[in-house]
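Bear in mind these aren't lab numbers, they're just calculated from the coordinates by the rules spelled out. As the structure is a prediction and not an experimental result, all values here were calculated from the model. Cβ atoms are built from the backbone, for glycine too; each structure is taken alone.
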Structure P
Amino acid sequence: MARTPRIAVILDENTSGDASRYEASKNYFTAIRDAGGLPFGIPYLPEIVRPVAEEFDGLLCVGGRFAYPDDWYLQSQPSRAPPSERLAIEREITSEFLRREKPILGICAGMQLLAGLHGCRLWSDVRASGASIVEHDKRGSLHNVTLIPNTKLAALAGVPAMLVNTLHREAVGELSSSVIASAHSDDGVVEAIEIPAHPFAIGLQWHQEQFAAADHPGNQVFRGFLNACGPGDGD
């Protein structure tokens, strides 16, 4: 008998404090449940990497504020965010899901990880990337994103553009040959990416989980993610 797909949700940590606690918005779990999956929070334990990669059907990499390796950043401007124990474990788990071609959805920091693992470069401060760049690190603010035709994201959302939230200082600044942009904000910032060679690997710069209880076209991304995960193997 088929079972409900099980989704690994990488937990964040309180890097703005003493980094002593795991944390994640309940909306991530609600969005996965409403899309037809069973979400499970994943801690930063090295011995958990292989079981997660083997036993879970999909991976959700959530938002957060922590530093990536210095050489992932443009213009030798490393991140101003603190380090995190999360990076090493999340990097290993994500690499395993990529190798196994299992579905991955990255949100905010999760998108940046997906980009960095595929050779993209990041801005440590997106406001420094151009005079026309608006403030993106503003809780409660909304801006427009335009979806790129003929991408998975555009097919899932079914709209040419939509309003999304914005809460990020860092951003993808340079795409590699293995990554495409699937949405831009009006000031040109990359707001979503896809890995064309992978069956389902999408990153969103905004926090789609915050729209989990709303009638928002972006919620189709969660449904598409769960559809890609398919029914799990029977017990």
Structure Q
Amino acid sequence: METDLEGRHVVITGGAGGLGGTIVDAIAAAGAVCHLPIRERAPRPSDGRLQLVEGVDLTDERAVASFFAGCPPLWASVHLAGGYGAAPLLETKLGELRRQLDLNLITAFLCCREAARNIRERGGGAGGRLVNVGSRAAAVPSGGSVAYTVSKAAVGALTQALAVELAPDAIAVNAILPSIIDTPANRAAMPAADFDRWPKPAEIARTITWLISPQQTVTSGALIPVYGRA
């Protein structure tokens, strides 16, 4: 698949996570300049292909608006930032539901809004790409993580609503729906699992890189399963 992103500017949230580093490397390898908002200290220095901005809280409206306002004209924004919490319904406090909504829905909403503003106002009508991260748990609920499931279902609804709204601006909006991803943290948490069945970060990276490529012109509003064999 052609994924020429040479010279294009792409925001990637959650780029320091277990999946994030692989996504960043893949998008940078396709030629993009990657802009990473980091909440705390940057894990590596900025360079020509990688621009890190420290101290960005993605649940803070002003912080997100300021970060995107400081970016050059963007082609794409990929929203990996999020969090997981497991508890059955009767043990789920309202505070945990709100925390999951903040981590998953609010971060995606704010970043989509400000990325779309940047693309629309600075992109010269060339359009752009937004990619969110939902979850298999939202498409095929299995119970035991109601707050997480609801928050990721909301990300899917956000994605499909924005695909319609931003279509006149030629901004394609899609989401991937991963199952358990084969990361060191997940292996440590579930040592008895069959890791071969989990989707690999490199495989997910190829899907995201294709979704944001200029050659991808026909898909928007899709919630794309990346389940592996799980």
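Annotations for the structure displayed:
- Origin of the value -6500, where helix-only ellipticity at 222 nm (-39500 (n - 2.57) for each DSSP H run of 4 or more, over all residues; to 500) was derived from one of P, Q: P
- Winner on FRET efficiency 1/(1 + (r/R0)^6) of positions 96 and 160 (r between Cβ atoms, R0 = 30 Å, to 0.05) once structures P, Q are ranked, highest first: Q
- When distance in nm of label points 7 Å out along Cα→Cβ at positions 16 and 192 is computed for each of P, Q, the largest belongs to: Q
- Comparison across structures P, Q (criterion: distance in nm of label points 7 Å out along Cα→Cβ at positions 32 and 176) gives the highest value for P.
- Which entry (P, Q) yields the derived value 29, 15, 9 for semi-axes √(5λ) of the Cα gyration tensor in Å, for residues 56-167 alone: Q
- Here the criterion is FRET efficiency 1/(1 + (r/R0)^6) of positions 40 and 216 (r between Cβ atoms, R0 = 35 Å, to 0.05), and among P, Q the highest value is seen for P.
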